[in-house]
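Pasting the structures in now, so scroll down.
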Structure P
Amino acid sequence: MLTCLRDINEQLGVTIVIVTHEMSVIRRLCDRAALLHQGQLLEVADVQDGLIQATTPIGKGLVVED
């Protein structure tokens with residue numbers, strides 16, 4: 001399923017919105033990731049070479065926890 005979504009994104013150039021708590025899914029599929037906390041948008045981070053470039057303390061904590 002993840003490979004299929006990635007193929008659709010690459011072939012059609014469309015944006016796909018995925019809601020997940022799985023950091024491995026984010027690393028595999030995403031170019032950018034938005035972090036929501038208690039219904040508030042905290043940050044939008046780039047995902048480069050499978051690494052999430054978080055800038056907020058909560059974002060950095062999520063990256064370390066995985």
Structure Q
Amino acid sequence: MPSFEVEFEVFCSCGEGLCSQSEGSSGRGGPRVTVEPCEKCKDAAYEEGADKGYDQGYGDGAHEKE
């Protein structure tokens with residue numbers, strides 16, 4: 001079976017380079033790449049989710065008082 005090598009760089013949608021968070025390995029069907037999320041975007045998503053949860057909980061609590 002012929003083989004070839006591919007080199008590429010991985011970037012997050014925010015522009016952050018993800019090369020140090022990427023890992024290549026061999027799977028059953030052939031080579032595969034696993035990319036971990038960008039820490040900056042992961043932290044922002046966590047904050048957004050925490051804020052939404054707080055706002056929803058605050059709204060639910062205010063609604064129950066009525």
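The numbers here are math on the coordinates, done by the rules we state, and not lab data. Treat the numbers as computed from the prediction; the structure is a model and nothing was measured. Cβ atoms are built from the backbone, for glycine too; each structure is taken alone.
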> -11500 is what came out when helix-only ellipticity at 222 nm (-39500 (n - 2.57) for each DSSP H run of 4 or more, over all residues; to 500) was calculated for one structure; which of P, Q is it?
Replying inline: P
>> Among P, Q, considering only distance in nm of label points 7 Å out along Cα→Cβ at positions 2 and 58, which has the greatest calculated value?
In response: Q
>> Say we calculate mean count of other Cβ atoms within 10 Å over residues 10-17 for every structure; which of P, Q gives the highest result?
In response: Q
> So Rg and Dmax of the Cα atoms in Å, computed for just one structure, reads 12.2, 35; which one of P, Q is that?
Replying inline: P
